[in-house]
Structure 1
């Protein structure tokens, strides 16, 4: 279908006229039900959770069948109320904004990209750049060989349009986060609003999605390809909206024809039958095996829509192997969907509820104190100049709680991180490389344990992101050696050890 302004507006009007009822009740939450009532054995979900928990990488999980949440859980310190970084799952929301803008006649997917930014264009744009259309941005087929800059301090329409386009648009698949930024920039150009502000009354508020945030570039344009933060249930609602062909509580929010195109294979991207990254690409959605499709983001943020099973799976995580999580869904959950309700299973349902309520990211294994603790606690250790700008650290007892406080001085700023023992203690502070980095004031939770008489392990989780950092402090005489590792990342996870001396 050709999504011209007039044709899409006509489809949108028709969709509104023939809309069927979605779920009833409060738009702010999905209804709840038992697995068996929706044709899924609780034992199968338990099997999935057992395998997922062994990976120690999932942050949250929600399973929706026939429009009802039948299982939901968060690995502490993650919780139902905190938003989570979506990374490239943000792309699916951006594409939806493009679809809505097209439905309102503000743009067409056949519009040339250059027409929106004549002042940012190269002096002599080549024929391939002139030929690039919004459709090519949506399908990751812009013609680029190398991805344009994507960092918030560099990405812009100008940086995108300056990048060479060696291939004819529409003929070459190249995953391209900057192309999604351009969709965001175009929506902002034609509406006068950021993608986030544009989506609020049209999509987010009707779905009951509140408190969403979206990072912007240096020009105040929503990043589009990443940067959106919402809750786990918000991801599930978004997937359910797509499953319901754009209708929510009887109200059409997104044209069904747009959803059909967005979720269909628009671009071929591989041939491996065992890979969920080789099944084709739609409008900022990946096709999956088993007739499913998904939005996904780095380190395992998933919105998986299974039309044949009338189901949605929402997952947030911090994984290195994203295919492994997809395989778990196919191996443990997919065979469990039955067409009819199953007999009640109260004992297994109770076990499932207890398992879901008891999920937790692993805390460090070890003792609450050490024979050497009295010689170490309260003592400050100074470090020579280093790339992390770690100047000193010390470990203090936490008053009245039996836990510890890790105190670090970095680049002239003191950070205090309270830590539980076999429990998570929440605070706020910087998080990133070392104890300070990209996140300057992030919700944190920490836990610590002595793994031997001279070694303290501190785990710090930034629970609105996929990341946790592990600090291993080994005390020997008047020295401490600190080893530092992040569970996942775009660069090196393990960083050089640093040695400090007692002051």
Structure 2
């Protein structure tokens, strides 16, 4: 269905694709894996018509084509489901599926809403989504929104479906619906091109696997003829025990941050806990348990309704992020592209922007001092960029995450909070992030990590707090933490403990 030969794409200072070959077959899941910066998303964007290639050929269903734009790609039967959904929340499902292609009655300009709803219901039924097409998208869960994206693609007559990190926004419990729909699409003869960093995910869905590295084709396999260790080795070009995290004992038992009885409506309810210097504290729980909302309150991004914050033994008032930054608290938000990194600014500007006071002399920025600091972080944190003047938009996801972390370290923060720090980054970059966090705790920083990846929490953290419905329901030291235990408390399976709803007091 799809044949790519010698594909090349060059961005300023970066060769994103260098002579890449790739094939996708009908009725099969054709997986592309590789580290961040390997060229996976660039390949997808070129096939989708969102980016123009600099060289190579593309053949669709036996015909060589020059894909001019996304509309042309749709005409060729190519549809894309990006990691960030493209639905409009205030419209209903049917209106989203047929947006810009609404069926009309014989009278020009009059939309045939009944026909649009009927066809949408048929599409939803065909992929197993039992929801009325009149439902507003804002009322759907993430898995349901993803299925609507798939229905939208099918409504366009898609023969080739490109899925960029489709499992990134789903919890473990929600993956089953995605896998079931993929099986249905294969039965219909759709060629699925699937990008994922989750190797368990890859080996669940893949029929064929293609490995890219540094913009080049490395190898292609039938999924049954390889294994995760071999794929990881090809992706990173070295042996990598990415499951292992070097952990020393906490360097201190001194409390640096204490949260007392924090609340905000029903989202965060009477939460109390402490963070110690030189430790990695984990916040586990399902999406919607209140983890992100809690750290936003601590950082001053949202206003609490009650509670007290104690920093270095003194009660403090954090009314906004500026107050938090002046205290020495940094937050890497869950959505790095819209809230963490400034895509159209350089690496240097991103690193130095939160700590600009350090780089001023008499109120005037010292650009030489900024550049020296940026180069220092680029070297010490192994940030892969051709220069400190490279725009962040051209960096891989893992490299962008390092830049955001460097931004907070440049403020000399004492507590750094990371919300889903490894979401959407490959195993090589993930191992580097783990090592960076271990180095920070060894230096005496307090690190707080929110992660939906429960094995990651168990491997990485010294202590783990589990949240459920806005409360902390359990604290576990790392030696007592297992994925099964964390999951049980995350879904509310703690009724056997009489004090299960009590906050963890330390």
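Among candidates 1, 2, the computation of Cα extents along the principal axes in Å that gave 76, 68, 40 used structure 1. For helix-only ellipticity at 222 nm (-39500 (n - 2.57) for each DSSP H run of 4 or more, over all residues; to 500), the calculated result is -9000, so let me know which of 1, 2 that is. Here the read-out was taken from 2.
Consider the structures 1, 2: one of them gives 20.2 for mean count of other Cβ atoms within 10 Å over residues 66-73 as calculated from the coordinates. Say which. Structure of origin is 1.
If FRET efficiency 1/(1 + (r/R0)^6) of positions 282 and 378 (r between Cβ atoms, R0 = 41 Å, to 0.05) is computed to be 0.90, which of 1, 2 is the source? Structure of origin is 2. Assign the value 4.0, calculated as distance in nm of label points 7 Å out along Cα→Cβ at positions 146 and 370, to the correct structure from 1, 2. It traces back to 2.
Where a number appears in this text, it was derived from the coordinates with a stated rule and is not lab data. A quick note: this is a predicted structure, and the numbers were derived from the prediction, not measured. Cβ atoms are built from the backbone, for glycine too; each structure is taken alone.
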